[in-house]
Structure I
């Protein structure tokens with residue numbers, strides 16, 4: 001299959017202070033995985049940058065976000081699948097994509113340019129998601145994603161403990177409601193029964 005180079009790569013060249021954080025040699029980007037069933041939500045990751053797996057280190061090129069439908073799926077997607085299962089969802093009930101589709105020179109937590117580059121991707125993501133109803137909510141898999149989308153820095157524990165008070169938060173850039181569904185083990189839904197039940201009422 002032939003892929004065209006995403007317009008992001010032309011745009012980022014106008015930002016030399018940011019392009020240094022990007023793998024400009026990796027122009028074949030992972031694609032979204034669109035579930036085969038009725039889409040209940042958009043599961044949004046940060047970016048596809050990875051360091052491989054424990055037995056096979058080094059950046060792995062992925063065909064789909066989170067390595068869906070590859071040998072790497074169980075390593076990169078399982079933490080998210082655990083949360084989805086608590087909501088009675090599978091990968092085929094969600095649209096799976098990254099906020100930043102490009103590979104970076106460093107992983108998200110160490111990447112000083114990530115927030116600025118994520119803001120460049122928002123317009124592209126909005127266009128991509130236009131195939132889905134605006135009522136389809138976003139499940140943000142990391143706090144950095146949630147902050148970019150909502151411009152709000154409410155602590156994760158506060159959101160999980162009092163969801164009815166603070167959620168949903170609205171993303172003006174994507175024109176959708178956003179809920180945290182963080183992959184950090186502290187926020188697996190298995191330990192947050194009240195928050196899980198709240199999400200179930202929003203994903204019907």
Structure II
């Protein structure tokens with residue numbers, strides 16, 4: 001079974017294959033678990049294990065997507081450095097409030113780690129219990145004009161992104177596939193994600 005770092009490396013290679021020639025150099029070196037935990041003292045819960053694994057591989061990009069020639073995208077959000085994640089966390093909390101939850105699903109934003117962001121939106125991993133209809137302890141939730149469950153796990157997000165990027169017709173910078181194809185791949189890796 002592929003690990004999170006293996007899946008991240010595959011996504012990086014896929015982006016390079018689409019001409020994102022400086023993307024590898026723009027990613028910060030990975031950090032030791034202890035350093036990540038220390039640098040995330042601002043986060044009021046334990047950093048979720050999948051998030052730790054991501055930052056042990058590479059610690060995000062130093063610049064946000066607006067200031068990066070080749071952002072490292074997870075669909076439509078870019079991989080944040082820990083410093084940017086801290087600022088994005090404060091922005092998310094000030095926008096949505098510390099007690100905001102997905103009403104029925106019990107995801108508390110206060111204890112959700114924003115590892116990717118763009119233009120006032122975030123991908124977060126809840127660090128505490130939730131009631132989402134998924135076997136994963138750590139699903140990926142999108143916070144953007146609402147709070148929505150997007151991927152079963154970080155691993156499934158990476159599988160989905162890898163398949164999207166490797167599709168015929170994918171163009172880096174445009175990043176779009178036709179909506180039907182994108183959704184078919186999304187559901188293939190994350191069954192039930194669009195169910196009410």
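For FRET efficiency 1/(1 + (r/R0)^6) of positions 27 and 155 (r between Cβ atoms, R0 = 35 Å, to 0.05), which of the structures I, II scores highest?
Working: I: 0.40; II: 0.95.
With respect to FRET efficiency 1/(1 + (r/R0)^6) of positions 27 and 155 (r between Cβ atoms, R0 = 35 Å, to 0.05), the highest-scoring structure among I, II is II.
19 is what came out when relative contact order in percent (Cα under 8 Å, 6 or more apart) was calculated for one structure; which of I, II is it? Going through each structure in turn, the value belongs to II. For helix-only ellipticity at 222 nm (-39500 (n - 2.57) for each DSSP H run of 4 or more, over all residues; to 500), the calculated result is -8500, so let me know which of I, II that is. Attributed to the structure labelled I.
Any read-out appearing in this document is the output of simple, stated calculations on the displayed coordinates, not a laboratory observation. Just so it is clear, the structure is predicted and the values come from calculations on it, not from any experiment. Cβ atoms are built from the backbone, for glycine too; each structure is taken alone.
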